[in-house]
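Below you'll find a set of structures to go through.
Each value in this text was obtained by applying a stated rule to the coordinates, not by laboratory testing. Keep in mind that this is a model prediction, so the values were computed, not measured. Cβ atoms are built from the backbone, for glycine too; each structure is taken alone.
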Structure P
């Protein structure tokens, strides 16, 4: 019994919207959760729905049964039905939040509600900031519509003229709204009254100034209606052996920009003739590819809504320092003495940056090897690596270029590193490198010793403030030798690789997890204590799921914390009676991967970059590390326990369609409320 991955993911995104509907969440943060929901949904359409539609085009009537038992056609119908219903909930939630904001004196106004002073401000802002960025496109019947970029907002403009005695003349045009990289989407206006904060969309400033954009045309009436346009995000790479990987990537990115249209969302007030003109020019078919929307689109920009009232925002505590790491002291010395576990954002990410900076300056450092997947825009990680090269260290970086929607930044980073004299490895055919691995090698006496980092999240100081991830630092030399093996494989991928401590996909990770689960099954059959606790982003691999069902049947106690898609169905009679699952969606994005096995009473735990997904286990280079330090093992066991007993932000996965908040019975009995992300900060603070 499996639940479909796409439908499960939609349920996850609904949990994100629930945060926007939760009145205990600060009001402006609720607005930003709507932005996160919108961003997630856009990516879902461009990646997952586009892939299903591509399969439909290729297979036609020969569609086979999909995961969960539906045909491809039926599944697509269910997806659109769910998303259409959620879109209505989104719009209602948005309206309710705007009404609540007005109670705090914060108003979203459009061009029809401006005072004279605000109108003058908007026209000045348009002339100074917006007008130089606009390139209006006049739509003619005899010509094709110029290329429209994916993921942008456009105004479809209709001008109805007086006709000069020959009947009414209608003209159409398209205007691209400047993106947030060049202009903020929301502009705070001069207040219309004392105690009021008025905010306007840039879209509406352009609507106000349409007369200035189209001053050369004679018309009686001019109207603008928003639409957004999405293309298939699949990126195919040329197999020409004479081209470098960088050339192939750049061409692939360009092809994706011109990908097949997959969805157009338009203002439901748009006149039928204007809609027909736009869809006809874009080559879109009616129905599933064209969806009704509201006045505003690309609502992901709500994530960047102005912080106009601090009282309506989350007040997150400052990240902690790890108790073993003292200011202005050597982190490497600490790691030599003991393994260090960090859990972001509860602990500061600066510890990792300081580790790299120290290695870059340390006279004993011989080399630094590192995998990179996604980085911050102005990455301190990149600067530390360049500094290491300038200090004469051998630096090797595996830059995974195929990080969806971050490819261009990765290409730029790779070139920057290469120009600094760093050896940059670009890719392995058929394998995406998703591991979060660093190996620092130092000359200590007559020996070279390795210091290793294995993490669950990207080396990105921006996302480390909102993503919940683990980082483990160790000077265990067996682990260091394993890390050397991984980096040797990345440089000469024809080699077979064997590791003693690290679980590395696609080599020994799947078999290792299979063996660990099977051992629990055998212990349960012998009436020994047996349990599996797993926390990851997604659980979609059918073989792992079937093994967990087998474990449940044998009596193994399975507890799952799965943030996103979960194809396993917990608590089903005769299938998964001993499996329970929850999903936690809160102010931080739950991104860490943690696996704990009873192991006959000698508990074993692992953290790493891999989810229990087929792609992670079969088609990616992932690294998972065993926890060898008993104190850290106890910490991780406590972390899982705190999260498992969350009865504030946890949702029960028993029925994925309901997304019911889950109250732990034992805690509820004593009236204790546990919000795990708050409790975890308090727990780590207590360790000091």
Structure Q
């Protein structure tokens, strides 16, 4: 033994004090200790002597309250959490009394854990893990999970994990305490072989017989070193060394590797708690499905309403009688006359100006009679309203001038007056007991945005209707069709000025159909947003459920977190793992929710609702699910990432 060589580990006056509120308990009282490289040293003491606390400090699981700790000549007393994690990852290997293996992972996956946090590629990790397990006599147990292994085999897996990243310093905490005598001797033999390979072995025990296996024995009592003696172990250079594969220097630390491993761990965790995972998914599925279905149905309703408004024409100005402040203007206000329409038609950018008057009229033919809204208008009405004929013709300007008693019927009126298969063209009907000849059937328009049937109508020449049906000259409205929609505001101003000049007052109202369309669009957008917002509430509730389950998961898996920290996981690794788990849950729920939402919208469409399917709402809903995982998963993930390794390892 060369005492002149610089120690690998050097403690100088190290103390450790635990505080519980105002109570301070000092466990280590100025421990000074030097451990050379390649030593096999046992730290022995009774329960409460401070040996476990000393081991935690030596293994960088904990920090000393005061004093200096030098490792390889580097003072590490004041390193932060992540710097200590890197030291544990690259320098230390832990062998625990209770093995501390992950129950859901097989032997190879358990051994791989330190290399995952070291950034070793998957194939290199598996190759090295298999080789180490085989060298420890577990070549036929590679795919076995902990419950399928004996205690001795589980401890061998724990030893293999300690060697995965090299394990220059092996910290064995009561490694034989949970084993029978035969398995215990095998584990001690392995420790001797590892020491022969050049590993520094620090054995923590309360049993003098186990401590005697070491080359040196340090005895603790009441937090101080009371003796340091030579043991009966064979020391370094034992010919029974294990042929271990050398550490793989090729490491590929990267965000993609970390995320891929985090997703793998997340899926394993979800499988381990399948029923709970399904319940967690349910909230996200309902939330995302509601958003997708509501937006599809809302957009469908919006499209239907806008289509109906557009069917009425968007290049129109509707002029109605009554002052602008008169809320309910109608044809009973006698301010508009046919000459107004003639003068408006002469203005620039006006294609046609169609006068309209009308009211309810009873139409009879044979034994059938039907009451409908009849409009007396000019020959340009189909042009202004973009309303083609289904059969026959519309009346001509000459027929308007000649007071000809002809009528064009809407399809609803035809269906109510004439039997199926009977052609109404050329037949006579009585309108308020005045005979009119049917000359045409209007094309089908459908319902207005307000639900009324546009096909429940009849049209007669303006002159004929004024004289023989309504007995009046004032108009119900004037419909103005413009040439250039972009110039509608200017045209509206010119019409306003013209009518004021003619009437010497503003006794009319002008409505811009393009503006009505914009208003309807904004209204429908608001309704769609409202529907989506209401549906999003269930997504928030689902997110709260995810956070709750993740908090429970962190509590249940505290020991697993401690194991990962002991094997080199940094704060970001634990944070990424649990955050990824939450996001994986929400992503799976998002996919299922999108499918369910689309199916719901399709079903509603079969029952007569209009649904509009487009990619943006689907992406929005899925993005919201993903964001929900990120938002509601952060708090549990942060809690897990900031656990104290020592406290986490001691959790039951």
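Odds and ends about this structure:
- Among P, Q, which structure scores highest (criterion: FRET efficiency 1/(1 + (r/R0)^6) of positions 495 and 599 (r between Cβ atoms, R0 = 25 Å, to 0.05)): P
- Top of P, Q by Rg/Rh (Cα atoms, Kirkwood Rh), for residues 23-126 alone, largest first: P
- A value of 17 for relative contact order in percent (Cα under 8 Å, 6 or more apart), calculated from one of P, Q, originates in structure Q.
- Source structure (of P, Q) for helix-only ellipticity at 222 nm (-39500 (n - 2.57) for each DSSP H run of 4 or more, over all residues; to 500), computed value -15000: Q
- Which of P, Q yields 238 [volume of the Cα convex hull per residue in Å³, calculated]: Q
- Structure responsible for 2.6, with distance in nm of label points 7 Å out along Cα→Cβ at positions 191 and 207 calculated and labels P, Q on offer: P
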